[in-house]
Structure P
């Protein structure tokens with residue numbers, strides 16, 4: 001493998017590593033979002049209130065508790081689906097990074113062997 005191909009592999013590795021970092025950040029955001037939704041649903045389950053308040057921007061709006069619970073459950077379902085999708089993306093990127101790393105390391109070992117063989121020939 002020549003240096004140009006190796007350079008392309010290294011660039012591809014860096015690009016995929018950055019994607020993995022972005023996917024991991026999204027995963028953390030969704031985990032936090034799910035945590036907030038679950039705690040909201042838990043508190044609503046404990047409460048006997050018929051009306052709750054929904055925050056929209058900097059304003060609180062009254063909303064029927066049943067409607068709000070339904071909305072939160074839908075949001076939870078959507079977030080869980082998104083979390084599964086992100087897990088699959090993360091898994092795929094990790095496999096791809098490991099594959100690229102193996103190619104890069106294989107190329108480096110080949111180059112080291114060639115150098116050592118050349119130096120041995122020069123010694124003779």
Structure Q
């Protein structure tokens with residue numbers, strides 16, 4: 001799919017809108033991950049097919065939604081080589097600059113990308 005800059009921007013905006021209904025469950029899960037000492041860096045994988053990282057918290061086929069959501073962590077992303085050692089500190093800084101947002105790793109027709117969405 002060849003999208004110009006405006007097409008990509010519009011698609012990212014649309015994805016952010018589509019993820020809004022999931023914010024409450026994701027925010028609750030994020031808080032649980034942090035308070036239980038699992039990780040200070042929860043990540044949520046939003047996908048429409050299959051994703052083999054994280055634990056499913058929303059299955060689109062069961063909810064009739066557009067997206068499935070898996071809960072994961074920065075540590076799991078590092079272990080699975082989705083974030084390299086060289087990028088780890090940069091990502092932590094970026095994450096901390098968005099500490100009031102939810103971090104989604106979105107797998108879509110645009111490829112895979114991180115999106116921070118206000119909680």
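Looking at distance in nm of label points 7 Å out along Cα→Cβ at positions 42 and 106 over structures P, Q, structure P comes out largest.
Consider the structures P, Q: one of them gives 39, 14, 14 for Cα extents along the principal axes in Å, for residues 50-89 alone as calculated from the coordinates. Say which. Can you show the working numbers first?
Numbers: P: 38, 23, 7; Q: 39, 14, 14.
Traced to structure Q.
Quick one: distance in nm of label points 7 Å out along Cα→Cβ at positions 58 and 82 came out at 2.5 when computed from one of P, Q, so which one is it? Comparing all candidates, it corresponds to P.
Suppose Kirkwood radius over Cα pairs in Å, for residues 10-65 alone works out to 12.6; of P, Q, which structure was it derived from? This figure was derived from Q. So Rg and Dmax of the Cα atoms in Å, computed for just one structure, reads 26.2, 92; which one of P, Q is that? Answer by label: P. For the structures shown (P, Q), relative contact order in percent (Cα under 8 Å, 6 or more apart) is largest in P. Of structures P, Q, which gives -31000 when helix-only ellipticity at 222 nm (-39500 (n - 2.57) for each DSSP H run of 4 or more, over all residues; to 500) is computed from the coordinates? Value -31000 for helix-only ellipticity at 222 nm (-39500 (n - 2.57) for each DSSP H run of 4 or more, over all residues; to 500) corresponds to P out of P, Q.
Coordinate-derived values only; no laboratory data. Keep in mind the model is a prediction, meaning the values are calculated, not measured. Cβ atoms are built from the backbone, for glycine too; each structure is taken alone.
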